[in-house]
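What follows draws every value from the coordinates through simple rules; no lab data is involved. Everything numeric here is computed off the predicted structure, so don't read it as measured data. Cβ atoms are built from the backbone, for glycine too; each structure is taken alone.
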Structure P
Amino acid sequence: MRILAVDDERPALHALEKAVREAAPSAEVVCCLDPDEALEAARAEPFDAAFLDVETGSIGGIELARRLKDVDARTGIVFATAYSQYAVEAFSLHASGYVLKPVSSEDVACELENLRAAPQPPACSRVAVKTFGNFEVLCDGRPVTFSRSKAKELMAYLVHKRGSSCAVRELASVLFEDRPYTLSVQRQMQTIIAAMMKALRAVGAEHVVVKNYNSLSVDVDAIDCDYYRFLAGDASAVNAYTGEYLANYSWAEFVVGYLDRKAR
């Protein structure tokens, strides 16, 4: 389990961390004083649960909860605060729980046992990927909508790599055309990855992407891809090829000549 703890007062954060670690000794616990830092950590890898102080930093715990839910609706939100008047607003966000400070390990354990998250869509039974012509991902025949064009391009590149593990730095060099791998680019990459996963998660297809430490790949056995079937000699895929491969993306142009020769 991956748990986030956020409070902008260091002593309170230490106390919250201690309670969480005592309640869930095997969990990965990430502690943040700054809400922006917490969001960055969530975009890198979503949390199962988040314990948030209501009055945290510039945006506040309620707004932070909304943004964490945007990253991953499954994150269980638990508000830890000294102010009981926030309870109504907290539960309007479908928060999992609400505890008053000082928080005890018993409080944390109770909330973890009763985490409530947003209902999830049923798993997509068939994920199809179209690479001949323009790139499209379809879940049970319906196109997947990506909120960011680079999130869609990221998915296209992972499909193109056919299951090979791609470091985030490599992916950044493709999406940002060899721009220096600055802190700004790193943060943009985390936002792009989160947007891609959110689009897949919305249709129950997040399982097609395999996330490891600082790298991504696709599970080639989880998708039906015209390019993969073409390479395997499938006649229908060969006939479907008309000289275009991932036409949206310049980095894919070199493959066209290879496919042309294979199609002859």
Structure Q
Amino acid sequence: MVTGAARGIGAATVRRLARDGWAVVAVDRCADDPDVPYPLAGPQQLDELEREFARVRAIRADVRDAHALRDAVELAESEFGGLDAAVGAAAVILGGGPVWEQSDTQWRTLLDVDLLGVVHLARAAVPALLRRPRPRQGRFVALASAAAHRGLWGLGAYCAAKHAVVGLVRALACDLRETGVTAVAVSPGATRTDMLRATAGLYGLPDPERLAERQLTGRSLEPEEAAAVVAWACSAESGAVTGSVLHADGGFTA
């Protein structure tokens, strides 16, 4: 199950997992938000994933709706026999000024989507991961950000929300001790997505590539590069990694 699945890293993750043989429940809001000043993914982008892969099921749901995520988990269990991995990729970015000038609405939207959206996914998905029989290899993967590990001007609320995602994953991994289910965070850097263009807009930059100048790669990453790390985190081979962060950031935090 992947949230934020209609575009960007979420869509690249759905495609990578589907090509690796996974059945995927792809979840996305598929509608603009009046509190987010840039266009969000549309339903046609989510539906395209379902048309592209026979074992992808598209579900339109907002991660702020805990009941909708539980319904999506129930679909995974009823149609595909169970849930083995959950990926929280849904997020928005807001900011553009110092912390004390960011509005209550900006703070609430970022915390509700970027943090509580992951909490809602965990509350819906982890019980299903634990319903799989032992020996199980369940995986919970949350998309954090390089912003979880570095202070960035004008993005204080976003940094705080993503830092909290990392803390949540570490605590969740402790709660999952000895269950066979792991929890990790993946922290991408500047990646060629609609969110990167929105971030460049917050800084008044006409070229989003400017945001990748601090990355050791010397370029923005492709969504597929982050998705490859997420897919590995979902695999059986990642069993030794839990409570950790995978820095898919092109060396930004180095």
Structure R
Amino acid sequence: MEPQLLHSVADGVATVVIHHPAKRNAMTADMWRALPPLLDTLAADPAVRVLVLTGEGGTFCAGADISSLRGSSGEAQGLAVRAEEALASFAKPTLAAVRGYCVGGGCQLAAACDLRFADEEASFGITPAKLGIVYAASSTRRLVSLVGPATAKYLLFSGELIDAERALRTGLVDEVLPGGELDKRVAEFSRILVSRSQLTQAAAKEFADGRTDRDAYWARQARDGGDTAEGVAAFLERRPPDFTWTTPAPGPPATPR
């Protein structure tokens, strides 16, 4: 099978699989190009409430397939940044399920997700210093927002890998699971996200990502969308809520985080 991005949708969860096992799921130029339109399609699908990004087999993504990116390093980096920003601006909750290597462009993609769950054997690194590449400013800011300046500098200056325990301690990862438990936990947590209010999630995602100019918009959505009334009623009646607000079709991208 050619290197590609596979995807499926089931029970409200879209799963995107980075598939290039011959090179530890390294992203080719075509794969970088394919990610933004795929995300646009999934964001517009009302059946999708959560997106999970993972890699084929025992590796998340070992970075960019350098052999497919010969030529201008600036052009290659531009492809990666556009894919990263498309993932970061995806309107619904995103979760990276990481096992094995999550390196370079792979770590760039994982950092662009809202949450990251990792197998205890996973390892993480950002390696432009090994290639003499200037890491993009937007990608650097996103990394700093997750792990702080000191850890970001450690990763970028050295290009060294860190294990899942250190990634958890520094904030790069949200949960670390013992061997064989990652898929089960990701499925369980995805079901939790699917059951929650998309209204709450969409507003929280914008605010957390630094877009604070739409308080009035979200106040109107809360007042008119029905989720607030349903949530309160369900709580008082001791039943699961049936939230009906749906994420609008994608508009202009929010300010990059």
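Below, the figures for the structure above:
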| item | result |
| --- | --- |
| Among P, Q, R, structure where volume of the Cα convex hull per residue in Å³, for residues 40-159 alone as derived comes to 135 | P |
| Test item: FRET efficiency 1/(1 + (r/R0)^6) of positions 32 and 128 (r between Cβ atoms, R0 = 30 Å, to 0.05) calculated as 1.00, pick one of P, Q, R | R |
| Highest-scoring label, criterion being Kirkwood radius over Cα pairs in Å, among P, Q, R | P |
